1. One of 1, 2 was used to compute FRET efficiency 1/(1 + (r/R0)^6) of positions 55 and 303 (r between Cβ atoms, R0 = 30 Å, to 0.05), and the result was 0.10. Which label is that?
2. If distance in nm of label points 7 Å out along Cα→Cβ at positions 7 and 327 is calculated from each of 1, 2, which structure is the one that comes out at 2.5?
3. Between 1, 2, which one scores greatest on Kirkwood radius over Cα pairs in Å?
4. For distance in nm of label points 7 Å out along Cα→Cβ at positions 183 and 215, which of 1, 2 scores largest?
5. Which of the displayed structures (1, 2) returns the greatest value of relative contact order in percent (Cα under 8 Å, 6 or more apart) on calculation?
6. Suppose helix-only ellipticity at 222 nm (-39500 (n - 2.57) for each DSSP H run of 4 or more, over all residues; to 500) works out to -26500; of 1, 2, which structure was it derived from?
Structure 1
Amino acid sequence: MIAASLRLALGTAVALGFARFGYGLVLPAMRDDLGWSLAEAGSLTTANGFGYLLGAVATAGAARRWGSTRMFRLGMVLCATSLAATAASGGYGVVMAARAASGFGGALVFITGGVIAARAAERAATALPIAVYFAGTGVGIAASGVLVPPLLAGSPDRWPLAWVALAAASALGTAVSWGAARTTDPAPDRPAEAGRAGLLDLWRPAAAYLLFATGYIAYITFLSATLADRGAGAGDVAAVWAVLGIAVVAAPWLWRRAAATWPSSRMLGSLLAVIAGASCLALTGWGGLPVVFVSAAAYGAAFMAVPASVTALVRSVVPPAGWPRALGAFTVLFAAGQTA
C-alpha cells in the first residue's frame, strides 16, 4: 500500500508542484526576458485557473464514463505535454493556451487521484493514502526549487529550458505513477443522485474552501518575484522553495493528531489562520530572509492540508459511489475561487 501511495502521490507532484506552482519560479525570468507587466503575469495564472475550472466541471462525468484510472493518466499526459508546449514559444497567446491546458490536466489528476487515494484508504481502513497523496505536492515544489533557479541564475533568457526540465520531470512522474492509478469505479444504481447525498450538510466548509481558493495562489505565484525584487539570489530562492516543499510533505504528520480529534470546522479554521499569518509575514518584509523562511515553512505546513482535510470530510459524509461528483463539486468551487 505504501509503495502504491507514494507512486500515486506523483500525481499531485506533477499537477500542482510542477504544472501549477512551478510557474512562480519561472515567472521572474519570463517577465525580464519578455517584458511582461505584473498584470500580464497574473492573467496567465488566471488562465491556468480557468483551465482548472473547466477540468473540474468535466471530471465527474468523464470519470463515470471512462473511469478514474483513464482520466488520471490522461491528465498526467496533458500536464507533461502542456509544460513542454510552454517552452515552445514566447508568444503570449501560446503561453496562455499552454497554461490553460495544464490547468485542465491538473484538475483531472487532482480529482481522480483523490478518488483513487480515498478508495485505497477505505480498503486499508486508514487515511494514510490520502495524506501521502496530497503530500506529493511538496515533493514537486521542492524538486522545482532544485531544478529551476540554477538554470535561470543570471540568464533569464533560458526560461524555455526551465519548462523543458519541468516537462521532463513530469513525464518521468507520469511513467512511475501509471500503474499505481489502477482502481475499480463502483457503478451506482442511481448515478444522478450519487454524491448529492450529504453535500448540503457541507455548505460551511464549502464556503470556507471557496474563500481559501480566492487568496492562496497569490502567495506561491509571486513568492519568487518578491524575493527577486528584494535582491535574493538563486540559491536563496531555491532554499525557500525547498523549505516550502518539505513543509508540505511534513504537514500530514504535523496535523495528524488534530485531524483525528478536532471537529472539521476547527481544523479548517486553524489551517486558514496559519495561512493568513504566514502570508502577512511575507508581505511585511520585516526581518529579511529569515522571516521569509519562517513564512514559507508555516505556509507549506498548512495550505495543502486544506484540500486533504476536505477530501477526508467528503469521504466521511458521501457514499463511495458519489466521491467523484462530490470532490468534483468542491474542486469546481476551488477553481472558481482561484480565478476570481
Structure 2
Amino acid sequence: MGTPPVDIYGIVDTGSDLMWTQCLPCEQCYKQVKPIYNPTASYSYDKLSCQSEQCHLLDSVSCSSQQFCNYTYGYADSSLTIGVLSIETITFGSSQGNSISFNNIVFGCGHNNTGIFNENEMGLIGLGGRNSSLVSQVCSKFGTKKFSHCLVPFHTDSSLTSKMYFGSNSEVSGLGVVSTPLVPKDGKITFYFVTLEGISVGDKFIPYNSSQPISKGNMLIDSGTPPTLLRKDFYKRLEDEVRGATKLTPYQDPQLGTQLCYKSQSVIDIDAPILTAHFYGGGKVPLIQTSTFIPPLEGVFCFAMQPIYDGDDVGIFGNFAQSSLLIDYDFDKQIVSFMPTDCTKQH
C-alpha cells in the first residue's frame, strides 16, 4: 500500500466491505508487530472530502470540521474501527511474477481501532458485495466482477501464503469443480448467501432440516469467521454422527468448554470420517480432516464447527472449512464454485 509501497497484513473477510488499516496518528490502536501505516510517508495518499462521491460508499459516515469524510465501521464481535475514508495506491504481486498497481482505491485510515485482533493483523480487507469493497473496486478495473481464493490450512508454515485471484484469471475449471447459486437477499448486498442441503459424515447424509423444507440462502460464506456455525438442532445431529464414527474417546478440558475434541499428535491419527457439504444444485464439497479438526492446544484437535444458539436460521461456512478449496465467486453468473486444491502449491 502507498507510494513507495509498504506491506499490509490484514484479515481477508468476505463478510464485510471496508478495507482498513491502522493509521498514524493513533487515538487508540491495538498492538501490532509491523509499523503502523503512516499516510504522510506516501505521496499517493489523500483523504476523501465529504463532497466526494466515494464518501457515500459507506452508510456510517460524517463530516469532520475540516470537511473530511469520517467513518465508523463495526463488526458482529463488537470490534470497531473509526477513522478517515481515504484513497491510496494498492499494489499486488501477480501470478506472472510481476506486480500490478491500482490507483485511488478507497480504504479506511483507522485512528481508533478496538476489538479482538492479534499483533500480526494490521487491519481488515473487506471482500463483500458492496461497491466499497476491495473486490468491487479492483474488479471494476477488469470489466468483470469475479474473484477466487485458495486458503491454506490452519497452522500451515507462515512462508506458504494463501492466494487470491481477480478478473478472468480467477476462473475455477477442471475435474472436481462443483457450483451452487448465490442467493440474493434484500438489504444484504454485502453477504454471499448459498443453500446448504446437509452434510455427509462418511456415507451417512445428515439433512440440514430434519422435517420442514430447507430455506434458500441458509448459509453465508464468510472467510472472516474461523469456525463453521450451524443451527443448533442440525449441529447436534451432525456432532452425534461424527462422535459415533470416530474411534477415539473425546477429550475434555475446562478451557475447551463443550467442544468435541480429541487428544492426538496428528489430525490423521484421529481417524475421523471425511465430511462432505451438500449444496443446492448437486454440489458436493469434500471437507478434509485439516479443515474439520483444528488444534487449539498442543496435541489436541477440536471439531471446527459450532452451534448457533441465538435462533438465527442462517449459518456461516467459515474460514477453516474453506481451506484446501479453490473458491470462485462469479457475480455475472451469480454462482460460487468449489474445487478441492492443495492451496500450499498454488501460484
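Values in this text are rule-based calculations from the coordinates and carry no lab data. Computed from a predicted model, the values in this text were never measured in an experiment. Cβ atoms are built from the backbone, for glycine too; each structure is taken alone.
1. Details: 1: 0.90; 2: 0.10.
Answer for the origin of the read-out: 2.
2. Numbers: 1: 1.8; 2: 2.5.
Structure 2 accounts for this read-out.
3. On the way: 1: 19.6; 2: 21.4.
With respect to Kirkwood radius over Cα pairs in Å, the highest-scoring structure among 1, 2 is 2.
4. 1
5. Details: 1: 29; 2: 19.
Checked 1, 2; max of relative contact order in percent (Cα under 8 Å, 6 or more apart) sits with 1.
6. Details: 1: -26500; 2: -2500.
That value comes from structure 1.
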